[in-house]
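The structures considered in this document are given below.
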Structure P
Amino acid sequence: MTENRYETIVDEWKRKPLRSAADIDTALDNFRVLFAYNSNKIENPETTYHDTKEIFDNGRVIGYTGELRTLFEIQNQKYCYDYLKDKIVAMETVTPELIREIHKILMSGCYDETRWMQGERPGQYKLHDYVTGDNVGSLPNNVAADIEDLCGEIAIVPETGILTAASYFHLKFESIHPFADGNGRTGRTLMNYYLMINGLPPTILYEEDKKAYYMALAVYDKTEEISGFREFIIEQTVKTWTKSERPEKSLAFFL
C-alpha cells in the first residue's frame, strides 16, 4: 500500500515542470517551510512553525524573544533554500565544495563559543574528533578523503537505484560526521538535493518520528544495513506529500 502510494507520488513529481527557480518555488511552496521547521526542530526544540513561516514569507519575525541562535537557524534554512534553487534546476552534482557551502550557510552564526574557540568554523571540516553514538565519526584527518569518496560513489547511479543511493548517502554522511556541528541538518538538506537532481521528490523527516530516524542511523552504524532506512524514507515521503497536499491541515498540526 505504502509502496504503491510512493510510486504515485513519484509519478506526480516527475510531471511537475521544474525548469526555473520559480517552478521550484511552486513545487515546494508548502514543503519548504515544513522541511525547515522539522529539520531544525529535530535538533532544537525551541524552533516553532510560526517563526519559520514568518521568516520564509516575510523575512523577519516581529516581536521575537527567543534565543538568537534559533532565529539564525531558521533564517539560514531560507538562505540555503534560495541558494540551492538554481542548482536544482541545473542538476548540479553533489561535490565536497557544495557540501561545505551548504554547511556554511546553514550554520552561519550558530557555532557555540566552545567550538569557535577550538578553531571550528561553518563550512570547514572538523579539526577535532567529536565521537557520537557507537564511536561514529571519521577522524579529522580522514574526513576530506571520506567525503570525496562518498561523492564519487553516488555520482553515477542508475535511475532505479536513486532512492537506495540517497538513503546510503545520508547514512554514510552522518556516519562520517564531517563537521563539528550541524551534520544532521546538512545531511537532510543534501539528501533532498540529491533526490531532486535525480528526479525524485524530496522528503521531510518529521520531528515527531525522530526516534525511528535515530534508530535507523544507529542500525547502520552497527550493521551498515540501509534497507530499513530506505523504507523509512518511503514512509516519510508519503507522509510528506499527503500533508503538503493539504496545507491547512499541516498548519493545524503544528499550531
Structure Q
Amino acid sequence: MKQRVFTIEENTPLNGRYSRLVLGGDTSAVTTPGQFVDLSLPCFFLRRPFSVCDWNEKSLTLVYEAVGKGTNALRTLPAGTALDVLTGLGNGFDLSKAGEAPLLVGGGSGVSPLLGLCRRLVNAGTRPHVILGFNTREEVILMEDFFALGVSPTVTTVDGSFGIRGFVTAGMAISHSYFYTCGPETMMKAVAAKSPVSGDLSFDVRMGCGFGACMGCSKATVNGAKRVCKDGPVFQKEEILWDD
C-alpha cells in the first residue's frame, strides 16, 4: 500500500449511472488486476474504495457508480483536482490459474475490474470469454473497451432490452477452465454454483478503513472470518461460506 496524490485527468459520465475517472500519478503499487484504491474526497471524512478498472505506468482508470453523496460529489470534480489516494490495496485475481479458456463474468459496476484482467489475459496469449450483465440497455458499459481488446463479450440484460434476456448465468453455457467474477453477491453465488470448475470471486462490500484495521468488512470462509479489504477482495470459490 502506498499513499499518493493523484490528479484527475478525466471524469466523464458513461451514462446516467456510471462514470469513468482517470487519475494521473504513481501507479507502481498496483501490480495485478482486481486490486482497489481508497480515495479521500473533499468534505467527506471516510475514504471511498474503488476497484481499479485498468492502469498503465502513469495513470489509473476507475469506473464508478453514482449511488450516494460521496460518489455523486465525485462526479462533479473537474480535471486538475488533486486527490489523496491509498493505492495498491487488496490481493487481486490470480492469473496463473486461468488455463486455456477462462470465463470472466461481471455484473453492473463489477464489470470494471474485469477489463484490466482481460487485457492482461489477452496479452498473455489467452482468449477469455466475457459475460457482462446489466438491468437494462441504458446501463451497459465498457462493451466497446472489450471489443478493442479483440474480445466479443456476451451481454445480458434483465429486461431483455439488449443482448440475452435474463441474468449472467443465461450466458454461461460454455466450457471454461477457470472463472473470474465480480458483481452483486447473489450473482456471484449463482455463477459459482453453475460453474463446474474453480474460480476467483471479487467481493464489493462496504469498507470502513480499507486496509484491515476496523474488521468492518469481514466475510465468512472455511478458514474463519476474513477481511475483504486485507485478505481479499478476491477469494477462491472453495473458500466461501455462503449465507442461506
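Annotations
- Winner on Rg/Rh (Cα atoms, Kirkwood Rh), for residues 46-125 alone once structures P, Q are ranked, highest first: P
- Structure with the greatest value (metric relative contact order in percent (Cα under 8 Å, 6 or more apart), set P, Q): P
- Read-out helix-only ellipticity at 222 nm (-39500 (n - 2.57) for each DSSP H run of 4 or more, over all residues; to 500), computed value -20500, structure in P, Q: P
- Taking mean count of other Cβ atoms within 10 Å over residues 102-109 as the measure, the highest value among P, Q is held by Q.
- Comparison of P, Q by distance in nm of label points 7 Å out along Cα→Cβ at positions 54 and 78 - largest value held by: Q
- When Rg and Dmax of the Cα atoms in Å is computed for each of P, Q, the one that comes out at 17.5, 52 is P.
Each reported figure results from applying straightforward, stated rules to the coordinates on display, with no laboratory input. In this text the structure is predicted, and so the values were computed from the model without any measurement. Cβ atoms are built from the backbone, for glycine too; each structure is taken alone.
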